[in-house]
Structure P
């Protein structure tokens, strides 16, 4: 059996974050290993998205989550103030990044692309998701292969 891609979602309490959690939970090729949001207070992901049996607590420290869960993919739906540092933290650890957050400037995008090349991992920067989390999950799945 093929190993599932281990995914964490940052910005999990937002609308797109919650939709992404649902998409990952329903995808046979992906394993949700952690959910992160700065406003998290230990809520259970199962309670948040209404999927029983998903025994994952929301956490609020991305660096700690990256260290403890060693994901393959970070999906980021945070905010313009957080996204660049989140992606840098993930890329430093060799984690693929799928970014749906707006607000990165050209210099930041070039820096993330440079880091991705250096670590030989992918980074997909797709702000303003008009086609929804399903397409994003497809990118995450492909990136982890």
Structure Q
């Protein structure tokens, strides 16, 4: 895809999307992940992103070659304090919550088998409430 933006002299210049980390459009932040740019669904000190990616898989019924390209969905967290991308799972959440002793203790009290996606979102929201993200003016 080609994106052109207005330059200083009124002419348009083309952006190199392969060199972009992300962009903001109509107050929504998009970052590069997987197959393109995806919206940050939950913005805060910890950001949640849902994205698509392609992978090659072997299909025994396909001839010749036997490989097929499949598309899958994945989730990750962007830790705005460190800049790291983390998998959206229980161990990553535990790692981040270690910075907040109150939330960490509450999280540790939940049995490991109950640390499902809705619990992760609960702690993600509470972490962001307790640690707001501020931008300089």
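Quick note: the coordinates plus some simple rules give every number you see, no bench work behind them. These figures come from a predicted structure and were not determined experimentally. Cβ atoms are built from the backbone, for glycine too; each structure is taken alone.
Using the calculated result 9.7, 29 for Rg and Dmax of the Cα atoms in Å, for residues 17-56 alone, pick out the matching structure from P, Q. Walk me through the intermediate numbers first.
Details: P: 9.7, 29; Q: 10.8, 35.
Answer for the origin of the read-out: P.
Computing relative contact order in percent (Cα under 8 Å, 6 or more apart) across structures P, Q gives 23 for structure P. Matching task: 13.8, 42 is the computed value of Rg and Dmax of the Cα atoms in Å. Pick the structure from P, Q. It was calculated from structure P. Here helix-only ellipticity at 222 nm (-39500 (n - 2.57) for each DSSP H run of 4 or more, over all residues; to 500) was derived from just one of the structures P, Q, and that gives -6500; the source is Q.
Assign the value 23.5, calculated as mean count of other Cβ atoms within 10 Å over residues 9-16, to the correct structure from P, Q.
Working: P: 23.5; Q: 9.0.
The correct label is P.
Between structures P, Q, where is mean count of other Cβ atoms within 10 Å over residues 33-40 highest? Once mean count of other Cβ atoms within 10 Å over residues 33-40 is tallied for P, Q, the winner is P.
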